[in-house]
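Structures follow.
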Structure 1
Amino acid sequence: MIQLECKKVVFYSELDEISFVERINSISCIQSWEGINTSIILHIKTKTISDNCLRELISLFHRYKVEMSQLSLFLNKKNKTWFMDNEKAFWYKQVFKNYLLIKNTL
């Protein structure tokens, strides 16, 4: 099982927090979640997730300013053309920043 950590998520209202919880409950690849200290841990069923699920995670992480580089582990041959090869995508630098640092040092 994969764990994604949402550290110190900022909610601007009670409804904003409810919206976050409703969203994570509606994303099919999230098996469960729990709050630990100042983090919310998302338990993902498997490393192979649908494109739709990955897009929902990208959206959720972007909206709530969660560290997006965690999502790079979902890169695979099937989704590479839209997930990584599109440098103009709003998530590209945030998700692949560690890869870009390594690539630039070679």
Structure 2
Amino acid sequence: MTYATQEKQTVSTEFNGWSNRETWLANLWLTNDEGSYRFLMEAIASQKAAWQSAEWLKMCLQEQLNGEIDTPCLWQDLLQQAFDSIDWIEVVEANTEEVR
């Protein structure tokens, strides 16, 4: 395999300045309506460190996801894969300035 071939196979995962599309979408939805935004701000305000806020947010939303589709299926696997791709610390840090 030549360098030119390898270079073509390299795919950028960045999306609109975010680490990936899943992280961008999570932030978009969490800041899109008042209820979701309050939930995000609660996650940020209730913890001392960004990683703690990120873990709390991820845990709460994981429980919600598990409740939405509780039967193993293709859709659950696809949603879980996308969910696991989200950089929760990036979401928290992008919104931290408004709280602290």
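Coordinate-derived values only; no laboratory data. Everything quoted here is computed from the prediction, not taken from an experiment. Cβ atoms are built from the backbone, for glycine too; each structure is taken alone.
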Here relative contact order in percent (Cα under 8 Å, 6 or more apart) was calculated and came to 26; which of the structures 1, 2 was it taken from? 1
Structure from which 12.4, 37 was derived, Rg and Dmax of the Cα atoms in Å, for residues 36-91 alone, options 1, 2: 2
Here Rg and Dmax of the Cα atoms in Å was calculated and came to 14.1, 47; which of the structures 1, 2 was it taken from? 1
Ranking 1, 2 by distance in nm of label points 7 Å out along Cα→Cβ at positions 20 and 60, the structure that comes out highest: 2
For helix-only ellipticity at 222 nm (-39500 (n - 2.57) for each DSSP H run of 4 or more, over all residues; to 500) computed as -11000, the structure of 1, 2 it came from: 1
